[in-house]
Each structure stands twice: as C-alpha cells, then as structure tokens.
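Rule-based calculations on the coordinates, nothing more; no lab input. Because the structure is predicted, anything quoted here is derived from the model rather than measured. Cβ atoms are built from the backbone, for glycine too; each structure is taken alone.
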Structure I
C-alpha cells in the first residue's frame, strides 16, 4: 500500500523531539503519506531545535539534511504572494499559504488554535492534531504503523514499548492505543 495523500507538516510537528522522526518514517516505503513543507517551516524547525530544545547545530543540521535528501520533492515554494490573503494567526499564515499553493487538503499541527476552521474553509483545507491523524492512519493499516514505530525503536536500539511510552508524552491517546493493542497481541 502506498498513499498519495499530501499533508503539510507544521514546524511544531517536525520540531517535536518525540514525533519528529515518526511522520517522515510514515512517508517512507510503504508510505502512508506524502510530507510537504516550506523552507520557512524548516527554518522554524531548526530554530526550535537549536534555540528552544538545545540541540547542537550538528544534530539540527543533520536532521535538516536528511529531510531534504530523503524527501527532495517535499519543498513548497512560490507561496509568498498568498500570505496576505490568509486570515489565520499571523505567525502561521505562511503555513496556510504553502498549503493553498500546493493544493494540500490537510495541515498537521499541534497549534490548532492558529488554524481555525473559519479561516481554512474558504480554501477547503483542514487542520488536524498529529495524534488524530496518526490514529486515522493506524485505523487504515495498523501493521504498517506498528512496523514504522518498530523501525524507530530498532534504530534507537531500544524496545517498541519504550518508544511508545516516549511518544505518549506528546501523543497520549495514540501511544495508549498502540500499547493496548500490543499487549492484546502478546
């Protein structure tokens, strides 16, 4: 199964240390989504990593380099002239403008307050919390979602349960659902 559903990942999702590798992992083969972002979103991600989360620049640079290498077609450009037409929260108008430019139907963000339906409906775009979108993907194909989380655990040289517990800080319902289902299958 591959998915051809494009989503714009807001910087708050890409910058979240517990979630930042899950969404890109879900975009790898067999993919469940097609990630999209702008240079501005990546700049905000970098700033959050280095200035707010204390990542060293080498790690933050490496994260950016991997995103650009693995997803060379994810970049949205040429949306800047649309920014003044956006009515959502001013600091996130560039995100909505990028989604409009690329004809993306969904923005995945922790900052739902910055993307009110009354500002998105005009563009036929929805904003969804990362947890809700992950639960939707899980309902479509739990085996792939489990496999992606397991591959993150393997890369980190830890167990699946530990990864899910850490994800639970930012995505408690998603984490609990997978832990529950994992327990039911053992």
Structure II
C-alpha cells in the first residue's frame, strides 16, 4: 500500500509569502515559472500545494490585499492629538510612495479586468472597504460624510499618477484638496 505525501501547510504558507513578495515586486505573472524561480521551487510543486495556477494567483492576490489593508489602515488610523488632515497627507505619501505603490500597481491592473476572473467583486470591495476608516478619521474633524468624496479624490488622483507619473502635480493636487477640508484645528 503506497502512502502519499502529506501536505505541509507551513510549506504552502512560506511559498505563498514568497510568491506574494515576488508578485508585489514584479507584477502578477501570466505563467508560474517566475513565481517558481522566486520561491526556489518548481511550477509542479506550486501546483501540488495550490492546485491550479488560478488558485495560486487568487491566493497571492488575497495575501497582498491583506497586507495592503494592514498598511493602509495603519496610515489612515486616527492618532490622538493629530489633526486628521495631517494624517491624510501622511497617508497619501505612504500610499503613493514606494511601499504603497506596489499595491496600487497590482490592484490597479486587477480593477481593469472587466471580467474579474481572479477575484469576482474585487472592484466593489476595493472601493467600499476604505469607507469605514475614512469615516472614523473624518469624524474627528466633524466631517464623516466626506468619506466618499475623499475616497473618490484619492482613487482619481492615483489613476492620474499611474497614467502620467507626474508626482509633483498630483501631490500638489492632493495637498490642495486636503487644505480645502479646512484649516487644522477647525471643523470646517
């Protein structure tokens, strides 16, 4: 009686982290070979642990999204004694800087996928999941109703930045927008 190998979840986790790192650094590949190379294994072993290429890519996207949510929510978190407009300005720098840019690149391409094959419902989720942290922050300046507007401005300026790479102009536009929310210390 032949005994098959028992799956080892810790190996799959390690591979998933390495695949996620590779995809965030170089983009989500069309083939398994770049991920296999980045993880020091073979495409066959990736399939063994994840079943299909699509299942692996979905797992990579979900892991990257989890990381992004942790990082961006930390940037948007209310800090005692700090005006939320200052928090928004710092969050913008973090989201569009090197660490945040890798997420924007990966998920920007996913939003462009009209069929949403790898992550059905991603576009809706990627929009609505930022509303609660923004509402909480904007509540501290008496303006929670502006969460949708702030989110729309952020998303639009991120698309502008992606299309033009004109960081100075887009950063200035965001700074002007934040200033339009009112002077620090005022509620309007």
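Summary of values
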{"quantity": "Source structure (of I, II) for helix-only ellipticity at 222 nm (-39500 (n - 2.57) for each DSSP H run of 4 or more, over all residues; to 500), computed value -22500", "calculated": "II"}
{"quantity": "Identity of the structure behind 4.5 (criterion: distance in nm of label points 7 Å out along Cα→Cβ at positions 56 and 144, calculated), options I, II", "calculated": "II"}
{"quantity": "Read-out semi-axes √(5λ) of the Cα gyration tensor in Å, computed value 27, 19, 15, structure in I, II", "calculated": "I"}
